[in-house]
Structure 1
Amino acid sequence: MSIQLDRARKSIRELNDKYQRRTVAPVGFYSELERFGVVINGSVLVSVLPHSGSTLIGSLIDQNGDLCSYDIDYKCTELSEFQVQEKLGFRPPQHTIEKPWSKKVVAIELYNEIHS
């Protein structure tokens, strides 16, 4: 295993431990994701970044296995956006053009673990 891959796996697991405990962001963030149809305990967070004020941007793999992007304003919810970016199809990571330590590839591994 490469050090980069080990670090990426640790990072995604730690992020998703917080995500599942609903401590990675304020309650409104989770409410907005659920409003958009995301099942928190069936999805995997790929990234979350503060954007401005009460806005968080990032991506996740939803319970259907779709890679989605979000721009969530948990205080002014009418500004929130959510969209499916890619139907992943879940090829094994070695069959992608992404680096094995990319957040997306590592998140797919975690998704496959959760749903196996």
Structure 2
Amino acid sequence: MTTRSIVAVDIGAESGRVMLARFDGKRLALEEIRRFTNRPAKIYGHLFWDVFELWNEICLGLRQARQAAGHLDSIGIDTWGVDYALVDATGLLVGQPYQYRDHRTDGMMERVFASVP
């Protein structure tokens, strides 16, 4: 069996990493290829995800993983599940995605619960 090279990209609330897994049919080897910080950008008093920096870090990690492995058979990306980004019909961002720690939604749950019997 040829060795399979699989990349996992894990983006957390404060950091991200790119891992390379190699499987030769008998043995699984894991290697951390790249680790990077994931800090929000504060703009006009609001917190946003720095999606352009995340994109750059992911691309750097993928290039480093391919260089280390020679080839990549599969790539998986996992991120947090509380935020979203809006895109237009061509796939471009409509605006910068807010970070979940931004205070714009403070008090919203109380308002919802006050209106729901």
Structure 3
Amino acid sequence: MIEEVAYILLIRSIADDFNNHPIKVIRDNPEVVRKYTDKLHKAITIIFSMGNLSVLDTPAELFFSMVEKMQHGLLTRDALYLAVMDQNNIQNIASFDSDFDRVDQIMRWGI
């Protein structure tokens, strides 16, 4: 999930700074990503400083579970998040991604 937060922060920052689709901006000029590394580093530092955060390992069996979770119509990354949540009995997720709303067993908290 930390990767997802970093990705969303990067994409939204580029969208705010350029008058073009962020993916197109990156494809046209990959060097633009460097402009945001300090911002992403600060965000990740804040995340890891949260007292109630646990960072979980991702063993191989989770990738097989990921494929099963794709039956909810999720793409691989989101299905992997769901598999990690399932293995660790986590029912809540903070996400902009409304695709998680298709999964009855979890509660998505919009951020």
#### Entry: Origin of the derived value 2, 12, 23, 25, 19, 11, 6, 2, 0 (P(r) over Cα pairs in 5 Å bins from 0, in percent; candidates 1, 2, 3)
1
### Query
Thinking of 1, 2, 3, which structure, once helix-only ellipticity at 222 nm (-39500 (n - 2.57) for each DSSP H run of 4 or more, over all residues; to 500) is computed, gives back -7500?
2
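Bear in mind that the values in this text are calculations on the coordinates, not laboratory data. What you see is a predicted model; the values in this text were computed from it and never measured.
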